[in-house]
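Here, each number is a calculation from the coordinates, and none is a lab measurement. Source: prediction; values computed, not measured.
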Structure I
Amino acid sequence: MATLEESWVDLETSRGLMRVHLFIPAGASPRPGVIFYSEIFQVTGPIRRLAAALAGEGYLVAVPEVYHEFEPLGSVLGYDTDGSARGNQLKTQKEISSYDEDTRVVAGFLQAHEACTGRLASFGVCLGGHLAVRAGFHPGVLAVGAFYPTDIHTRSLGLGKCDDTLQRLASMEAALLFVFGRQDPHVPLEGRRLIHETLEKAGADFEWHEFNAAHAFLRDEGPRHNPPLARLALALLLRFLAEKIG
């Protein structure tokens, strides 16, 4: 594991400043970059620890605050009823074009960063899994790791609840890694089948893993955490990233 440097930078978007948390392995060699999209709660302790773990494996990790135009910079929502309500409210209040602009801004920042090779992947959990998939439409993103991504099968992300992620998967050029929990009520069997069939019909470059686990089983806080499966899933991600951008 590498020694890490943690910092943050506020990047300009058309909707105001976006804070991006950086986890950079110490040392002179440029590293591949990973845009890591959080859950609806923004950059919580579990997200920070997971970002640090990825950076410790040799990646420059950037974690944007997904609700920067609605919440004060640095805001973290709680893993409680109020935090869930606020996060779920904002995910359909934010415009799809704003989510996509955030990706362009962070990708451009990483590609120009002196500590980055310019080879990029996206990774995300829950809401962030969906955003990681959308990031794969950016030409600079070569690989996508999507863990239990929500709202793809329902086409309900963003203002108006009418995103086009599923229909655009046929044009995806980035390689894809999907990981799901079978006991996840947010992405039921029918939803997983729809996404899988869409990828198969498109001839996409993807791999698919399902485990007997709940939603958010990767999060190292709360009753749904499954440590053995979390370690296995992270190993799958690291192998995938090494193959595609390492």
Structure II
Amino acid sequence: MKLSNNTVLITGGASGIGFALAKAFIESKNTVIICGRDRDKLHAAKEQLPQLTTFYCDITKTQDLSELQAQLSTRFPKLNMLINNAGMQQSIDFTGTGVDETRIDREIDTNLTAHIKLTNRLLPLLSSQDTSRIVFIGSALGRVTKHSTPIYSATKAAVHSFAESLRHQLANTSTKVTEVIPDLVATSMTQDRQNTKKMHPATLAKSVLRGIRKNNSKILVGRTRLLFGLHRLTPKVAERIINKPQRC
């Protein structure tokens, strides 16, 4: 797939991996739209990258999704790439007196349900283009579970499953599906992971664009390929690596 003259929507594009992807696509001469639910981060992203179009949008809310869909259809009828990137990760322990279910709902909605709904809403627009692509930012934790983040791990496993199914359903269309499995990336989500090598978001973004250019359906970045290979051979060893205690 060509890497220039695309119109790209990135959810959660104001910081971390999403912002790095936005910057990389802009540098490759694409029209880039980002959405997010933090107005301050959106404003800061726009200051750093004036070429960005930003939308305040909580993709877990139906009204916000409807407004975003309407704006994209009207203002960006050539939208041909959706990057489902927004996410959150919580440490949740189910062995106590009970977990606040609003926390459970929020994480599932942010990481999974909202992206399925957004994909569903934008698929008619995407499929009307000569070539289009839907990208899901997954996680190695969807295959090798991190015990302290059970909801996050479960949602990323579901993202993988949904991406696989959608890829097969769209196989004979002009819309292709790509799943990205990053290495551990230096973002606010991983700031508690001390004494661990982390990839810079810009490095990840370069790998993602390279994989899209090659029309890869799966993009395994950094050590993820090694981790998955190890998990196939000795699952317990891979799980110990993911769940090793972090020293402060």
Structure III
Amino acid sequence: MIRLTIDGRRVESRNGEYLLTLARRAGIEIPTLCHHEAVEPAGACRLCMVEITRPQWNGWSKLVTACLYPAEEGLIVKTSTERVLRTRREVLELLLARSPRAEAVRRLAAQYGILEPKYAVDQEGDNCILCDICTRVCATHVTGAISRVNRGVAKKVATPFDEASDVCVGCMACARSCPTDAIAFSQDGATRAIWGKTFEVVPCTVCGAPTVTREQARWMAQRKGVAEEDFYVCDVCKVAKTGLSCRKVMW
């Protein structure tokens, strides 16, 4: 086991665990907007910066991203020094200037006493903070239909050439994982539109509630080697069916 200190608390870690995981396990909250349990960390938002040092460093310390820095024996971690708080406020000012209407950014900024950024606000800015959760989720768990495109101030998340993607299955994993609700979509009954593409949403074969798109069912069936129809049952009915099966076994 690796032993280190976070905000004066002695914590133990297994090899490969990151500081953010250890802090949260110890009940110490570190803010982040780009972290998602479904994908590997990326350190994109820089909000989880913490200050680390060691006794032999004679007072020298440095800032690191807690989501990417692994636990090390004897490390001393501080999550709320003035240096750390100053850095977080600076990051939040920049994010607020970029995405002034993003509720998650505004809420977090307010916690740090920032209501309006000192930088020029992009009034046309969207809610995307380029955290890459959506692109990482799509690439890791689905089809890789979206990615970052362009450079500099024109950088954004999009499908190739901003055209309807041939591989997007309309699963909504990107929109549901986005921390700032930046991904536009619409759903009207049996029709779902996202990334410039319209999908048919199949009704549950048991209760009639919307389930998945036909494209998503087809993709999952091919991936798992089962019939498409296996995915045409909603989560509520699956749970009910599982519960009924368990009761039959128990009684």
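Comparing percent of Cα pairs over 23 Å apart across structures I, II, III, the highest value is found for III.
Assign the value -13500, calculated as helix-only ellipticity at 222 nm (-39500 (n - 2.57) for each DSSP H run of 4 or more, over all residues; to 500), to the correct structure from I, II, III. That value comes from structure II.
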